[in-house]
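Just below sit the structures, each encoded as structure tokens.
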Structure 1
Amino acid sequence: MTVKKVLVLRSSDSGGLSHDGFQWPEKGICEAPDFEPTAKCGNGLHGLLWGTGDTSLYNWSSTATWQVVEVKETDLIDIGGDKVKFPRGKVVCSGSREKAWDFLMKNGGADHGAQYFVDGSHIVTNGIAFALGNSTVKALGNSTVKAFDNSTVSAEDIATIIKFSSGVKVDMKDLVALVDRSQNLFEVVEVSIPDGKKLKLRN
């Protein structure tokens with residue numbers, strides 16, 4: 001019987017040390033010495049299945065090490081939908097955030113709702129992207145872009161843009177919805193319609 005394997009994304013400090021002191025290898029097999037099969041944080045290895053879950057749990061330092069870990073699906077324990085825990089896995093990719101995300105997306109992440117984190121330029125189709133810094137993102141299909149800092153987002157089809165900073169620049173076509181959270185709001189403020197016009201829902 002073939003055991004299905006999945007990919008888990010995680011990050012730690014520059015030396016591969018997690019916040020609880022576990023030393024992750026750069027590659028190869030690793031195992032938690034204190035694993036307990038409970039749906040609680042701790043006593044195991046942790047990460048986000050296919051890069052989905054509570055992204056605030058990542059180490060967002062500019063020097064962080066990002067890793068993709070191959071895990072048997074039957075070994076996974078879900079922790080509230082935020083992350084997963086497992087006793088052992090195989091590190092198949094280590095490096096920068098961009099390197100790990102690129103590996104994840106090319107190896108099934110795009111088919112499992114993985115979220116892109118963009119610092120440069122990227123096109124996302126039917127996915128979820130976080131636009132950071134001075135990045136430029138083009139959203140197509142049924143995509144959602146969460147835009148921060150001074151990023152630029154162009155969107156078409158039936159995409160959604162969630163704006164977290166007043167410095168975000170937006171270009172909308174087709175049936176695109178703009179949600180503004182830069183002023184501590186969470187509401188649709190503008191919708192583009194196919195004839196090129198835009199319907200403002202809030203001034």
Structure 2
Amino acid sequence: MGVAPFPEKLNGPNEMKIIRKTESANEIVIPSFETKRLLIRHLTREDVDFLFEHFSQKAINRFTYVNFGNLEDAYDFYERWCVSGDSTRFRLGIVLKTTQKLIGTLCYENWSKRDRRAEIGYDLSKFYWGQGLMTEALRPIIQFGFEGMQLNRIEVTTNSKNDRSIRLLKRLGFVQEGVLRQKYYFRGQFHDEIAFSLLSEEWKQYKKS
């Protein structure tokens with residue numbers, strides 16, 4: 001089943017538009033987006049070096065639990081997310097328009113078309129924190145989730161010590177649901193995750209506010 005057509009323009013704090021569309025497996029149409037400061041596009045094999053360097057930052061893998069031992073691991077990561085044809089997930093790159101450099105990624109995974117829900121993920125190089133860039137990047141991705149993917153519910157978990165991520169989710173209207181105690185084991189210790197969700201009807205209200 002293909003997703004519904006996505007509008008050429010989105011209403012929000014920054015006007016955003018699709019700059020191209022591509023077809024992937026199972027008729028899922030995944031667009032690229034443009035915001036005031038960012039391009040959000042499909043990743044290519046030429047981006048693997050960025051993925052390796054990006055997820056090697058301790059500030060990033062501390063909370064994403066992604067840690068490559070070598071460049072081959074980064075290629076495997078790219079293949080799983082961008083080439084395998086898995087219709088339940090995809091990952092896009094965040095490009096800063098002023099430099100044309102990748103600075104982070106966004107993803108959806110565990111997409112259940114029957115239940116109309118999916119999990120969202122995001123990461124941004126520490127050199128670009130505190131500038132509102134992830135808020136700007138997530139808005140069109142969230143709206144695509146509800147309109148293009150026809151989701152009713154978007155889920156996300158974040159490390160209980162990741163204060164920036166918690167504030168970001170609350171700023172975007174996500175509702176905290178509970179704590180998943182010791183959900184992940186990484187670098188010799190267990191980590192609690194806080195579960196958040198956002199419903200389609202809540203997103204509509206958020207856009208009006």
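Every number here is computed from the coordinates shown, using simple stated rules; none is lab data. Keep in mind the model is a prediction, meaning the values are calculated, not measured. Cβ atoms are built from the backbone, for glycine too; each structure is taken alone.
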Structure from which 1.1 was derived, distance in nm of label points 7 Å out along Cα→Cβ at positions 130 and 162, options 1, 2 = 1
Which of 1, 2 yields 5.1 for distance in nm of label points 7 Å out along Cα→Cβ at positions 42 and 154, as computed?
-> 1
-1500 is what came out when helix-only ellipticity at 222 nm (-39500 (n - 2.57) for each DSSP H run of 4 or more, over all residues; to 500) was calculated for one structure; which of 1, 2 is it?
-> 1
Structures 1, 2 compared on mean projected area of the Cα convex hull in nm²: the greatest is 1
